1. I have 57, 54, 28 for Cα extents along the principal axes in Å, calculated from one of the structures P, Q, R. Which structure is it?
2. Can you spot which of P, Q, R the value 26 was calculated from, given it is relative contact order in percent (Cα under 8 Å, 6 or more apart)?
Structure P
Amino acid sequence: MAPGTGPSQRVTTLAAVSSLAGAVWPELPERPLLLVPLGAVEQHGHHLPLATDTTVACAVAEAAVDDLPAALLAPPLAYGASGEHEEFPGTVSIGTEALAGLLVEYGRSACRWAGRLLVVNGHGGNLDALRAAVPLLRSEGRDVAWFPCAVAGADPHAGRTETALMLHVEPGSVRLERAVAGETAPLDEVLPRLREEGVRAVSPTGVLGDPDGASAEEGAALLDGLAARLAGAVARWDVDPGGRLRG
């Protein structure tokens, strides 16, 4: 063992360390902020990959992590609660109860060494699990919150917003020539039927919105906005009763 590298000595000044997966434990900053992307494996129409929500959550967290002091980007939690999409092949859902349990145990373990934990959520179907797990962790004295990768005025699923983001983040995975519109009515109009019967009953294409007009340039602007909003929310660290980081 080299001098000065004993197990009790930690390196706390390596600002370049931003990836938990690529780090070794002596490099980690003391009590870091841990960013955990949370996504899903579910259909995204004819043109977007099943991992879209995970990819977007990872991109938002990665775009913000270097601007956050003592922050680490964790490997993603790639499965979520996607029961509303299970009529489409490829969807894999672990459900709200299992996801909530996973988040609780993840938080209890990670907060043994992380000062704060922020779940960066890319899938709306995960909200019930987050609203159950995060307040529980906070009631246990752990400084945990979640942040939604949400864009004001966005279409709900696999429409222009997500298509633009994916054209910027992972363009090779987008089959733009296969893109077709889906149900374009406002979400609040179709939500009762969607909850009762699933997405396929509302939109046979699996799309809620219209991907037409999406561009990588638009996606870059959307990603920049989400990352800036995340960084600003972390700086304020104002958590609502449901565990959501305001901002």
Structure Q
Amino acid sequence: MALTKSLALVIRFRPYRETSVLFVGITPEYGTLHFLGKGFRETLKGFMAPFEPMTLLDVVFYERSRAQLQLLKEISEIEHFPNVRQEARTYALACHFADVVDQLPFGGERETAIFKLLIEALRRIGDPALDLECLSAAFKAQVLALAGFGPQLYRCVGCRAEDLNRSRFAYEQGGVVCLKCAVRMGGTLPLSFETLKAFRQLIRQSFEEALLQKMSLEIVLGLRRILDRFISYRLETDLKTRRVLSQLRVR
């Protein structure tokens, strides 16, 4: 087994037996991995803060196949994201971002780009200059594009028409449809032209630029409905963290 070093964002953790730990981490090179740290609870003398979810670690481990437990050799804490823990809403949103990345099927070079986007989003959560709803929309739009699920937003996915002043979003077909095509398609959602323009900008711009985009409540609500339904359809599941956010009134 090769000794490997990587960053890993902790997303789940539990004690294992008397002295060991198990945790799940998202890495920039290998996607989501499961780690086993033998004797780590004894070494850390019960201080488990490094394994708290939403903590970025530098890990050294004996690399095995992704389906197996990776055996930890050593860890060091890199970043704790204190703003994420300011309140329940910010922590829930951070867990939701990590949940989306954990569940999306992607590979290769995309892993590093998506990991960087996730870390940057965690750093921006809690920034008083940013609206949580806009941050959520920007992150989800860009992570879909990076994972290879970017929707078609410039032509009707049914007839290829470019006139989309009046259209709907077909999440099963992966893009916008004109009203004529929407009549014969199932699974479409309302999409105003202003929301469509905002959606295009969120994907086309850099993440930093997308965060500066000013959006009305109507546009944010429209994007939330579309992005959440599209993600749920692609993942074939409704993420539990999404339901928690709804209860906390985070869009």
Structure R
Amino acid sequence: MIGRVLVLVYAVVAYALFLATFLYAIGFVAGFATPNRLDGPADGPIWVALAVDLGLLGLFALQHSGMARPAFKRWLTRYVPSAAERATYVLLSSLALAALFALWRPVGGVVWEVRGEVARAAVFALAAAGWLTVLATTFLIHHFDLFGLRQAWLYFRGRPYTPVRFATPLPYRVVRHPLYVGWLLAFWAAPTMTASHLLFAAGMAAYILAAIRWEERDLVAAHPEYAAYRNRVPMLVPRLARAGRRAG
């Protein structure tokens, strides 16, 4: 029983760290309410900042996708209970992001800037919509399973884990990855796009496009119906022409 309690506490702590990291990410990217920010003047040689920032992006990408692969999960569960595997992934993902926030080196410079209060407010609203989309879409595909709490709770109660059934709630009928659409909106909708912000947004976008390929390969293996779904629904950009024909 003690082991089950420890797994549940571990999952709750990992989830709490995720929530804190998610909230910090909003301030870090948007540039408010956090002690350090994505944007700012260069502090030291630019080549050093670029090397550090690219290394941090690479570390996050390696951890985030490497630990999500089925082979790594099988290896990890040789050392931790299977009920704690997802919580471990959440914990280390949050720590990788926390390291990125703490060690990020701004490179200075403004690439573009939206002028006018109304236009800037509209861009901020688009970014806010992105963050809300990220959070909302996780609840549509079983938020608590995605972040490891359901696995730990079932283990605590002595019940076997049952995988979440493949489903396509409303936004998933428009694009296959609305969660990633939310991330892209949150990262790219910046009224002032600095070189630091552009580096971060471009690096995350490159990672997302690569991660989708790996993730979908695993989804096809786990859910045979996913192949037909992939052929039917676009990846990130809705088919507006088709939606217009249906509406007409």
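1. Numbers: P: 63, 37, 33; Q: 65, 38, 29; R: 57, 54, 28.
Only one of P, Q, R returns 57, 54, 28 for Cα extents along the principal axes in Å, namely R.
2. Details: P: 22; Q: 15; R: 26.
Source structure: R.
None of the figures in this text is laboratory data; all of them are computed from the coordinates on show. Here the structure is a predicted model, which is why all the values come from computation and not from measurement.
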